[in-house]
Structure 1
Amino acid sequence: MKCEFETVRSGITGDEYRIYHHPSGLDVLIMPMEGFTTTEALFAVKYGSVNNCFKTLDTGDFISVPDGIAHYLEHKLFEGEECGAFEQFAGTGASANAFTSFDVTAYTFSASSDYREPLAILLDFVQNPYFTEENVEKERGIIAQEIKMTNDSPTRALFFEMLTSMYHRNPVRIDIAGTVESIGEITSELLYKCYNTFYNLHNMVLSIAGNVDEETVLRICDEHLKPVENRMLECRFPEEPAGVVKHRSEITRQVGVPLFSFGFKCPPLTGRELLRTSIAADLMLKVLFGSMSDWYKNAFESGLINSSFGCEVFSSDQGYLMLILTGEAKDPEAVYDSICQKIRSLDFAQFDTELLSSLIKAAYGSEIMRSNVVSECAESMCFSYLQGVSCFDTLDIMSGLTAEEVFAASSMLDIERSSFCVVRS
């Protein structure tokens, strides 16, 4: 079948890839990389743990499903009626995997030789679910045990304590795997309902990079993709208040040194605006609190923090954006006070623009290096597409950032919209 396509090219590096709009409804992203022998592919769906309330053309009003069903569905999809997908991949020499996040489920393979058979397997098993009450019940005990084990992890417990302290209603506050109680409500009928809703080719993307030929990839897509009608999926999220649930929280787990997270809740964004804000905020955090900052050096040398301290931007176009400072500390309250003091004394005249310049150069170099890693290219194409941007937009945005714009992101460090969570023994 003939596909319409568009070429996406980096004006900085000259790298490019094509987005083919396949007649089946699927967009296929292909980046041939000359001189490479390996291939990486992702068959991904814009569906994660937060998508638990939705409607389509045939559901009528919005319906809600149990927490953890996206993760449960990912587990079950690997199990075919006759032979599991892992066994099929093993016969080709390719390595397969899958994961479910808050907003994406992806099925992947890496091949060091011929990618044609693994690609056919990938497309086939994701499009052919096989759920019965018996195999769903069998999986329930496995996932319940997984949930119980992860609940014992202090770092995971701290992360979700942070989310529940920050968000009143957004489902990001719910563990990706759900709870033992919620997965108890999952049936084969519900799995098929969610599969038929979200695993629609109009809501999916195939991303493949490396030692590939575009015509071959498209021929395999022609042979294995099953055209479907666009069901006009719409997800609904509850209205989220601007403020946090609670400013302070403490939980108990077995830890040698107390753990802490200091999170700042920010207004949600989408698309390129979200990407630009996230990049500026990440650089801002590193200038103020990163391992090369004066604050970090003083806090580390005084014993206030240790090398576990770090900062990150946690965001999605599904209604959440947070800045997080986290680590270990014998005296978490002293760390909290020190960070608050730093925030209250912020002044652009004292903003380390020289450090910012070094950080931008380092980040720029990292992006260039990623463009020479097959797996990074396939993943970047995929996840950027699902967020409504290009994988080349990061370089483009960084090249135009000013110190004033990066410093302006410090307004997101609003103590009135923050939560400080601690884990102690």
Structure 2
Amino acid sequence: MKTHALYVCRLCGTGAPRWQGRCGGCAEWNSLDEVTTRHGATSERLSTLALADVGDEGTELTPSGVGELDRVLGGGFVAGSTTLLYGEPGVGKSTLALVALRALALADEEVLLIAAEESSGQVARRARRLGEVPRSLSIATTTSVEAAAHVLSEGRRTFCVVDSVSAMSDASLTSVVGSVPQVRHAAERLCSVARASGTALMLIGHVTKDGELAGPRALEHLVDTVIRIEGDRHGSLRLLRAQKNRFGPTGEVGLFEMVGEGLRELDDASVALGGPQLDVPGVVLSVTSDGSRSFVVEIQALVARASGATRRVAYQVSSQRLSLLLAVLESRCGVDTTALDVFAATAGGLSANEPGVDLALALAVASAVRGFAVPATMVAIGEVGLAGELRAVTGLTRRVREASRRGARVVIVPHEGELDEVGGIRVCRCHSLVEAIALAQGSLDDS
């Protein structure tokens, strides 16, 4: 068995055959660490099978007992699979992992938590806030990859959480804890043991200052499922999104609310989004689509006379689309904001960055500039083009049904687009943003 020295960048994971002062991948200086690898000649004879004769044994889903998590996973965990959960500090990663561990343990499944960042007493105190702690929930505290792999291989456990993979290290590697080589080695070792033992593994990861997953990009390719948990640490709403899933669809979203006892599942985002609906200019309701779900969101806009250079501030809405809509409003609709500061946001913490909320955002700005209030029972859905036309959006029927369910009486939608009949709500189709503004302002005939 031959050994070979390889130099790997601790920041981006780029390898080099010899040490060099500057990384060829990210162009950072003095970021390469030496990693020793072993090579040996192996001989293995492979056999082939007809794919049609291969069954789906070993891919059965085991529900976690947390409905919103199972929704994102596509039904549950697969034995021997690895799920990577990451998010901002304090957003609820460890709490969500404990919720899943406790739910499975209450169903008499043997589960394990390997804590690398907290003591067993700290974890126990947090677990008791969730309720009864089952006897089948075990904990081990270590930062050693080999120790974690050993305890993971012992016994037959259904589910195991490692919190976090960024804190695990191997003494045989010279790189520091949290570096690319350490994180990659820890993930590879733990995934291999989990696959061999048939244990569903969840690795908790950190994020960089830019909000991206910390560690090597190979980490995302190594695992079977990548889930991000999002939310404002000052708010209570938390969203789960599957960015990769080998066993189910991606794009689904799960909803939780952070409460004193931990994370509580939400079947309806309106529970967390509910608030006073004021009859003031600049407030318009819309329906955003996320995965297979639709949510009513409140779009708010505020304009003020600029004392210097004008500002455009967007929170939980797309700043690029806001700039685009301001140009369309000025050029196509005569709504001038060149001398005004424009602020746009959503209420309740739910982001609305997709094109389906363009119409509501434009109406909110127009109503704030012209000083008219859009009725609280009116909902606006549609994409706005550069010519000022309204364009069809996906899932229009589902969105209108959600608006009707939330008490809307009138919905403004693009003239084009398939829409099934929805009872209890009046549908107003418009060709252009000019028509929609006139309708919302009440200058068109409502008959």
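Laboratory data are not the source of any read-out in this text; all were calculated from the coordinates shown. Everything numeric here is computed off the predicted structure, so don't read it as measured data. Cβ atoms are built from the backbone, for glycine too; each structure is taken alone.
Structures 1, 2 were shown, and helix-only ellipticity at 222 nm (-39500 (n - 2.57) for each DSSP H run of 4 or more, over all residues; to 500) at -12000 was computed from 1. For relative contact order in percent (Cα under 8 Å, 6 or more apart), the calculated result is 23, so let me know which of 1, 2 that is. Clearly, the read-out refers to 1.
Given structures 1, 2, which gives the highest value for distance in nm of label points 7 Å out along Cα→Cβ at positions 13 and 405?
Details: 1: 2.0; 2: 3.9.
Evaluating distance in nm of label points 7 Å out along Cα→Cβ at positions 13 and 405 on every structure, the highest lands on 2.
Of structures 1, 2, the largest value of mean count of other Cβ atoms within 10 Å over residues 181-188 belongs to 2. Among candidates 1, 2, the computation of FRET efficiency 1/(1 + (r/R0)^6) of positions 85 and 293 (r between Cβ atoms, R0 = 35 Å, to 0.05) that gave 0.95 used structure 2.
Of structures 1, 2, which gives 1.17 when Cα Rg over 2.2 N^0.38 Å is computed from the coordinates? Derived from 2, not from the others.
The greatest value of volume of the Cα convex hull per residue in Å³, for residues 77-252 alone among structures 1, 2 is that of 1.
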